[in-house]
1. Comparing mean projected area of the Cα convex hull in nm², for residues 106-209 alone across 1, 2, which structure shows the greatest value?
2. To test your reading of the models, identify which of 1, 2 gives 3.6 for distance in nm of label points 7 Å out along Cα→Cβ at positions 98 and 258 when calculated.
3. Assuming 32, 19, 18 is semi-axes √(5λ) of the Cα gyration tensor in Å as calculated from a single structure, say which of 1, 2 it is.
4. To test your reading of the models, identify which of 1, 2 gives 0.25 for FRET efficiency 1/(1 + (r/R0)^6) of positions 58 and 178 (r between Cβ atoms, R0 = 25 Å, to 0.05) when calculated.
5. Of the structures 1, 2, report the one carrying the highest value of distance in nm of label points 7 Å out along Cα→Cβ at positions 42 and 266.
6. Which structure, out of 1, 2, was relative contact order in percent (Cα under 8 Å, 6 or more apart) derived from, given a value of 18?
7. State the single structure among 1, 2 that was used to calculate helix-only ellipticity at 222 nm (-39500 (n - 2.57) for each DSSP H run of 4 or more, over all residues; to 500), giving -10500.
8. Once FRET efficiency 1/(1 + (r/R0)^6) of positions 34 and 66 (r between Cβ atoms, R0 = 30 Å, to 0.05) is calculated for every structure in 1, 2, which label goes with the largest value?
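Quick note: the coordinates plus some simple rules give every number you see, no bench work behind them. Remember, it's a predicted structure, so these values are computed and weren't measured experimentally. Cβ atoms are built from the backbone, for glycine too; each structure is taken alone.
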Structure 1
Amino acid sequence: MEKKATRDGYGEGLVELGERNPDVVVLCADLAGSTKASMFAKKFPERYFSMGVAESDMISTAAGFALAGKIPFASSFSVFAIGRTWDQIRVNASYSNLNVKIGGSHSGISVGPDGPTHQALEDIALARVLPNMKVIIPCDANQTRKATIASARIPGPVYMRFGRAAVPSITGKDTPFNFGKAEFLSEGSDVTIIACGLMVYESLMAGKMLEKKGISARIINMHTLKPLDEDAIVNAAKNTGAVVTAEEHQVFGGLGSAVSEVIVKKYPVPMEMVGMEDCYGGSGGAEELLEKYKLKDKDIAEAAEKAIKRK
C-alpha cells in the first residue's frame, strides 16, 4: 500500500487550483517547504506571498484578499495557523464570513521529534467552535488533494487539517470527496468506529482485529467535522448499538465531543473515545508516539470491545 503524507496532497491540490482558477492565491508563514505551499510558489510565484514569521498578519492579509474577490489559502503548522491566530480568524475571517481557507500542516502527535510545542492537539476544538467555520480532516494524501480543491468552492472560511507523517493511501485518486458526508469504509453490526485523519487507517486495522474475534465493526471516515453528518452517526448508533471515536487530538472538543453531542441528543448508546487523554505529547518517532499515547489499532479495538460490553 502506497504511503504518502497528507501535506503532499495539500500542495498538489493548490497547484491544481492554481491552474484552474486565477483568483486563487497562497500565503505562507515562512514554512512553504514544510506545508508544501512551495509547490504552488514554484509554479505561480506572482500569486504566492511569503508573510514571514507573522501568522496573525497572514490571516488578516488573507481576509483582505478575500474582500478583494480572491480565494486565499493561508498555510502554516496547525499549532500556529489556528492556535496563534485565533483572534484574527475569529474576527477577520469567521465573524465576517469571508472566503478564507486555512491549511494547517503538522497536526497531531505524529509530528514526532518537533515535540509538544509543535504538536497541535487542540486545533479541532478551536476551529469547530467558531460560527461559519467549516472543518475538514482528510484521511490520506489523495483525499487531501480533493478536499483542498473542493474547499475553494465552499463559501466562507474553511480549516483543513493535515499531517507530516506518511500514511497509507486508503482512497484512490478517483474516489469522490463529498464535503459534509461521511464515508463508509466497511459495514458492521456490533459496533461503529468513527475516525478522522490518520486514525482512519488505524481504525480499519482495528476492524480486522475485531473480525478475528467474531466482532463486526462498521468503519466511518468522518473527514468533515463541521458540518457534521449527523444522519450517518444516528443511523450507525441505531444499527450497531455502540460507538467508538478515534482521533489524533485531545478527547475534549474534537471528533469525540462532536459525535457525543449528536448521540446524547438523538440516540444515546454506549460510547468510547480514543484520543489524547488531557495531556501534551513528547518527542519521538511518529509510530513511537502513537504507541505511547495509545492511538493505535489495538487501542481502538480495545475501546470497541469495552463499548460493546456496555450495551
Structure 2
Amino acid sequence: MVLILIGVLHRQLGGLMADPRLQTWLTVFVSVMVQAVPFLVFGVVLSAVIAVFVPRSIWARALPRHPALAVPVAGVAGVVLPGCECGSVPIAGSLIRRGVTPAAALAFLLAAPAINPIVLTATAVAFPKNPEMVAARAGASLVVAMLMGWLWLRLGRAEWIRLPSRAHLDGLPRMAAFWAACRHDIVHAGGFLVLGAMAAATINVAVPQTFLHELAKHPVLSVLALAVLAVLLSICSEADAFVAASLSQFSLTARLAFLVVGPMVDLKLISMQTGIFGRRFAARFAPATFGLAVLVAAGLGTVIW
C-alpha cells in the first residue's frame, strides 16, 4: 500500500524521493520482499497441505521414533525443499502441529534453506575458484542444524513454543480449511516479514561501508562482522552467495560464516519466528543458533583454509 501511494503521489514526493539514502532504502526493502514473498507463499501453501491433507500417521512412519535419530533424518530431508528460510518457518510450525517432535522440525527449519540444490548450485556459481565452499557450507549448515535439534532435546521446553491457534479450521471441509489456513498464515507471517525487511533496509543505509573495510583487516573480528552483517542484511539464501563472493576483502572463513549464519538467523527470520512460535522461543533460539553457527563455521573454515 505504501509503494502504491508513492507511485500515485510521486510528483508531490519528488524532492523527498530524490534523497539517495531513501532510494537505497526502498531498493533494499523491495528486493528483500521480492526475494522472500514467493518462497513464503510456497511455504505457507505446503504448510496448509501438511496441516489439512497429510495424516499424522505419515510422520510416524517417515521419521524414526527416537527423537535423537529423527533430528538428523529431518535435517537431511531439507535437501529436497527448493526454497528459502521464509518458507521453512511456516512448514516447521505445521510439522510440529502434526506431531513431529519439535527438535526434528527445528533441524529441518535450519537445514532446508542452506542445503537444498538451488542454494548449493548458486554457491558453486558464485565461488567458481573455490569449489570447496559448497561442501563447507552444506556440511557446516547440516552440523549446526543437527546440533541445535539435539540441544533442543536436551534443554528445550514445550511451553517456549506457542503456535497460533487454528481453532477456526475445526469442522470446515478440507478445501475450505486449506484456504483458511493459507489466508491466516500469509497475513500472520507476512506482516512480520515486512517488519524484518524494513529493519534490514534501515541497517543497509545506516552501516557505513568504510567500517566493513576496517573490520576485514582483523581475522577474528571479520568473522563476527560478516556473521552480524548476515543477520542485518536478511538476504534470501538463494542470493546470499553472490553477496558473499563480492565481499572479497574478507577471508573465505569469514564469508563462510556469512553463508552459514544468514539462512538460520536474520532480522526477517527472527520476526517470522516470533510470529509463528512466539517471543519466548525466538529470544532463546536465535541467539543460540547464531553462536553455534559462528563457532562451527569458524572452526571448519580454519581447518580448510
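1. Max of mean projected area of the Cα convex hull in nm², for residues 106-209 alone: 2.
2. The read-out comes from structure 2.
3. Only one of 1, 2 returns 32, 19, 18 for semi-axes √(5λ) of the Cα gyration tensor in Å, namely 1.
4. The read-out was computed on structure 1.
5. Largest calculated value belongs to 1.
6. So the calculation was done on 1.
7. Only one of 1, 2 returns -10500 for helix-only ellipticity at 222 nm (-39500 (n - 2.57) for each DSSP H run of 4 or more, over all residues; to 500), namely 1.
8. Top value of FRET efficiency 1/(1 + (r/R0)^6) of positions 34 and 66 (r between Cβ atoms, R0 = 30 Å, to 0.05) goes to structure 1.
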